[in-house]
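Got some structures for you, see below.
Read-outs throughout are calculated quantities, based only on the coordinates presented, and are distinct from any laboratory measurement. For clarity, every value in this text was computed on a predicted model and none was experimentally measured. Cβ atoms are built from the backbone, for glycine too; each structure is taken alone.
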Structure P
Amino acid sequence: MTIEELKRRMACGELYQCNDEGLMREQMQRLDMLFEYNSLKPSEFEKKSSLLQKMFAEFGEGGYIETPFHANWAGKYVRIGKGFYANFNLTLVDDGEITIGDSVMVAPNVTICTGTHPIDPELRKRVVQYNLPVTIKDNVWIGAGSIILPGVTIGENSVIGAGSVVTKDIPANVVAVGNPCKVMREITERDKKYYRGNIEITDKFE
């Protein structure tokens, strides 16, 4: 199978063998870039910013990813909007497309997966997989230790509670938590007045 056909299958949810030699050579080049990023000092902010622009399909202004950062393809198929922040140990299984909007916050130890495998063990022994895209829209906050599974869309402004396993789409403007992740409540006007339940927000943050 040609490298072009493999990449077509990677992008459209069809089965392919991810241990193809040509594919793996290209992936190793990407992982070298990731290694370079993780090797930079925290103070080398400009170098990190420049490398993020090279690594990702798109990486918006004002974004930052703490190290260590892990990704199968170093962001090659990932588009991220403005003002993104990811804390330590973000893992992207980015064999397929990941699209992240503006002002998204990601807590430590979050995994976002596009790659998965068929159930049949004979196919899995042959290193067969397929990819489904993940979309995370504007202003989403993903809590620590959460896992976003292939094919999921999370609607704008929503909050995913810590430790959640998101197996299905989550609508906009909700708080969702659990394994499997389920909507707990809507985000309302009350959330502009109080935090942690009943503590009033008295400061004005510009």
Structure Q
Amino acid sequence: MYLKLPRVKVHVSFLFCAALTLALQTEAAGKLAVVFAAAILHEAAHLICLLAFGCRDLTLTLLPGGARIGGVCFAMLPYGRALASVLAGPGINLLLAGAFFLLGRSFSAAWLRQAFEVNLTLGLCNLLPLSFLDGGRALWAALDAKSAAPVSARAAGAADFVVLAAMTVVTAIFTLQGKDAAFLLLFTAYCIVTRFIC
């Protein structure tokens, strides 16, 4: 299904609709709705930045495990604009986390705590230095701006391998210690599948 907005075409995949429908019918529907809302605001922040910098004919594809923006290459933007566009997504999540944290100190509501936790987690996880996450894109943009030659795909792949190996070790340690590592396990698995299979 496609939604046509000014300068942006949104593709809502069947799998995204199916995942959202199933998620909203579970016992954790409230928390999952907060997760979907935080993810959509994350992508909206990227899009607003790109549109403000004059990008046109953008596409936003909503998938069960995230979203993909097409029609623009961040590397084609000047360094400052590319960096702002990349960091806008995690930035809005961290700002929202701060706002929900402050509201939670004044008002005792479970959904405020959930919104704080979800936005904080989404913002921080996207800042990891993996080439397919915002943190990696920001890091490579900074390195490209400082060096004469762009960072090679081989170097980015090696860095991804090291970060994913570290995430796997941390997840294993948490699991062996009996701590609740469900989110970390799912996120690490998602990152490995995204990097090496998708």
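Points worth noting:
- Identity of the structure behind 1.6 (criterion: distance in nm of label points 7 Å out along Cα→Cβ at positions 30 and 54, calculated), options P, Q: P
- Of the structures P, Q, the one that -6500 was derived from, the read-out being helix-only ellipticity at 222 nm (-39500 (n - 2.57) for each DSSP H run of 4 or more, over all residues; to 500): P
- Taking distance in nm of label points 7 Å out along Cα→Cβ at positions 46 and 182 as the measure, the highest value among P, Q is held by P.
- Identity of the structure behind 2.5 (criterion: distance in nm of label points 7 Å out along Cα→Cβ at positions 62 and 110, calculated), options P, Q: Q
- If you line up P, Q by volume of the Cα convex hull per residue in Å³, the top spot, with the largest value, goes to Q.
- Set P, Q, criterion mean count of other Cβ atoms within 10 Å over residues 38-45: the highest-scoring structure is Q.
- Taking relative contact order in percent (Cα under 8 Å, 6 or more apart) as the measure, the highest value among P, Q is held by Q.
- Distance in nm of label points 7 Å out along Cα→Cβ at positions 102 and 126 from the coordinates reads 4.7; which among P, Q: P
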